[in-house]
Every structure is written in C-alpha cells, then in structure tokens.
Structure 1
Amino acid sequence: MRMFTAGAVYDALSVQTAARLDIRTAEVTGSTNDDIKALAENGAEEGTVVIAGAQTAGKGRLGRSFYSPADTGLYMSILLRPRFGAADSLAITTMAAAVVAEACDAFLNGTSAGIKWVNDIYVNGRKVCGILTESSLAQDGSVKYAVLGIGINAAAAEFPEDIREKAGTLGCGAEIRPLLAAKVLERFFAYFDELPGRSYIAEYRRRSVLTGKTIEYEADGASHTAEVVGIDDEARLIVRSTDGKISYIASGEVSIGKF
C-alpha cells in the first residue's frame, strides 16, 4: 500500500494553516469519522485531521457505506468545534462541497467539478466525492463538536457492481493525494473562519448541476416532481412545481437522470 505521510500534506500547506492542524495518517482504518469522534471525546482540539489510505467501514449519508479501497482515494476527516449554533453548523456540509469542487478543479485539466445538491461532487456525470458531517450536541442544543468526513476518488478504481454506473474518479494518480488534501484544508478553513457568513454560496450556486433540471423528491409522505430554479442563501434548493408554486427544500434526497 502506497500511503503518504502527514509531512507531505504539511509541506503543501501555508504556514498559517499548517499551524492550526494536527494531521494524523493511517494506512488502513475502519472509518476516519469514527477515529475523529473518539479523539474528540478524549479532548482533541479543533483542526485534528485523520487521513487513511483505505477504510474498511467508510460511511456515506443515510447510513450507506462509502467504498474506500487502498491506493485510489483521499479519505479524510476533520474535527471542528464551531463557535456558533446548530442551525449555522448545517452550513459546514454545503461549504465543504464548494471547497472540494474548487480543489478538484486543480487536477481536472479544464473540466469543472459540479455539485449535486446537497453535497455530492460530480465530474463528467459521475460522482467522485461524498461528504458526511456528523455532530455531537450538548444538552442545551449547542454543538460540542462536528466531524467533517470527505472521500474523494482520485485514481482509477474497480468499483463494485452496485455503484459502477454512477461512480467516477478524478482520473489522476494516487500521488496527488497530499496536494489534494492540502488544497481542501487550505480553502476549507478560509471559508470556515467566516461562518456563520455565507461567502461560499456564490461558488456553490455556480456549480449546481441541478439548476434548470426536473427532479423528483419526497415531501410530506408523497413523491413530487418539480423544476429546480436555484439555490437560496441558506443552500436550500428552490423548486417550482407544475402548478407554478415555489418551494424550498432544506434536506432529503432528490433524483434525476443523467446531467
């Protein structure tokens, strides 16, 4: 297994960003999110980062697994201790999507990464990244800590049959992973320091692959069809139904054909 060191990531970071991070690497782990949660419960500081060469129990949204084979992807989780409320913490996920899309562009030779709401990154119609944020709340409803997990398919991989038609990669070699990690971390903390501001929304909105498309979504126990007309300042999906009614979708799953 070709695992890189924390030093390789530090070398690609600015002095200011490197100083606020505690980067740890492992060849194989179950889940980098679980690793960070354990560290958080033991008092680890914000900016603790775990990067693994492979995961045996990688996590996706809605209880799904995230395929994490060796030598192909960047599997990274970041510990955050936000100084704002739970509602504003929801912005971490959509902000991370904008960050990852920006970082991926540096390795795509002119192709631009897009965002499928809420937080999936697509290149050439295939998903190349998944993002999962998990939070621990205090009794008063404030955020004790948040764990941001990012999995990016960097190099070619043999995907399982159930995701083979949807999954893609950046098409780069595994050697780019330290640089990719550094680009994500550098840009992420630039945006994070502005929260609960929303300066990232313009980038998120620009990269939306759903705007102008017809989607299906679930709400109030029923299936609906609507046209996506945009993304609002809270990163909610703005949709227009066939009768012209405008609605705002704050969470959930949407489906669409190829885009």
Structure 2
Amino acid sequence: MKKKILGILNLTPDSFYDGGSLEDPLLKAKRLIKEGADILDIGGESTRPNAKQVSADQELHRILPVIQELKNYPLSIDTYKPLVARKALECGACYLNDITGFTNPEMIAIAKDFEVKIFVMHMQGVPATMQINPIYPSGVVEEIYRWFEKRIEQLMKARIRKENIYLDPGIGFGKTQKDNFNIIKNLQRFKSLGFKLLVGISRKSFLGTPPSDLLPATLAMNTITLLAGADMIRVHDVKEHRQIMEMLDLFYR
C-alpha cells in the first residue's frame, strides 16, 4: 500500500511550531498540496503541551471558511469536539482526527454517520498537563497496545469499518523521550492488531529544541518510522518528506 502524507494546516495563534503564521492559510494549503500532501489536517485549537482550550464557536470560526474554500481536496479535521466535527464534515472534510481516541461516544456516532476515515490517537492526560511526569507502570508499548484493543472493540461494536480506521500511538502526548523512541521501535507490535498506522513526529520537542531547527531530526526519524511500518506520517514539511518517500520507493521497489 502506498504510504501517505498528512500535511499540517494549523489555524491557531499558539501552535508550538507554526502558530500565528503570517502565511495565508489558503495559499499554504495549496502549497502543501502541490508539494505532495495526500490529505490536509486542519486544526483550530492547539494541542501542544500546556495549551489552553478554546470554545467550539472559536474553533468553528477559524476552520469553516478554510474548509469551505478547500472542500475539493481531501481534508481532515483535527478536533475532539462533536459539534466541530459534525460541522466540518458537513462542510466537506472526509477524515476525522481525534486526539482523545474516540473515547466520546458522540464522536463514534459522528464517524459512523458520515462513514469517514478516522485517526484514533492515544494520549495520557490532557494537553494542559500531559507532559507532567507521564508514567506507564506496565511499559508504554504494552499499555498503548491494550488501550488500542479496547478502542478497537468499541469501534467494531459501533460498526465502524475496519478499513476506515488508522491507529496513532500519540508521539509526544503524555510520553517521555524514552517512551517515544520505544513506541517507534515497536511499531510492528501495533501493526499486529491489523490496522493502518498514523505517526506524528514532526518537529516535536523530544527531538530537541527549538522547533525551527528540527527539520533534519524530523526527516531522520520519519524515515525510520516509515521503514518501521507507518502507513501515514503527519508533517509540517511536505516537500522534503515527499522526496524521502520517492527515494524509498525507488530503493525498495
């Protein structure tokens, strides 16, 4: 199966890397698509560590005009709020990215109603506190694996189609640097569940600081991630990652 790129389109003033970007969001979206993004992931609320929540109304105010202008492209909405998810899907989004892993039954119902592809992400805690001493007594890989099993059971009961589900181990969401590396080393453990994997590493702090200097580290780790079994990667820098994928295709064909 062809591996895919999920291009990040943040419409927030406080995202950890591109918050408050001066680039026009529509021009940026079209640039990311031209550079090789298969899907655009549109977010109206930052989920970086220590991020503050925003209201559904504020989130909708940020995202709906952009979705309406880009509805001819494959779009994902990055939200955990049912109202925002439903409105975005009604406007043309066709993927649903929930950092709370569809633990809210309303989000499962929406995914079923719209028959969209979903990204089921693991997170320990909430963004405001998730990086305060995250602990996994049974080991991060085993605990995420068990969590995925429970989420899959619930999604299957709701008759969500298997081919519509991507699992995301949630790199950086309530994990230490060691945890993140262990997750990447053990992607095949999660693949054994029989679902596609999405991995989001792009410019995250476990690679170092500041985010503006982390493109080389991101490219290195995403290459490892792709070779380890990821089916899709979520990135800020689409052009560079598309070049990596093209080289891997040439080398391994």
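Each reported figure results from applying straightforward, stated rules to the coordinates on display, with no laboratory input. This one's a predicted model, so the numbers in the text were calculated from it and none came from an experiment. Cβ atoms are built from the backbone, for glycine too; each structure is taken alone.
Quick notes on this one:
- Which entry (1, 2) yields the derived value 2.6 for distance in nm of label points 7 Å out along Cα→Cβ at positions 13 and 101: 1
- Identity of the structure behind 0.50 (criterion: FRET efficiency 1/(1 + (r/R0)^6) of positions 141 and 189 (r between Cβ atoms, R0 = 25 Å, to 0.05), calculated), options 1, 2: 1
- Here helix-only ellipticity at 222 nm (-39500 (n - 2.57) for each DSSP H run of 4 or more, over all residues; to 500) was derived from just one of the structures 1, 2, and that gives -13000; the source is 2.
- Origin of the derived value 17.9, 57 (Rg and Dmax of the Cα atoms in Å; candidates 1, 2): 1
- Looking across 1, 2, the calculation of FRET efficiency 1/(1 + (r/R0)^6) of positions 29 and 85 (r between Cβ atoms, R0 = 30 Å, to 0.05) that yields 0.95 traces back to 2.
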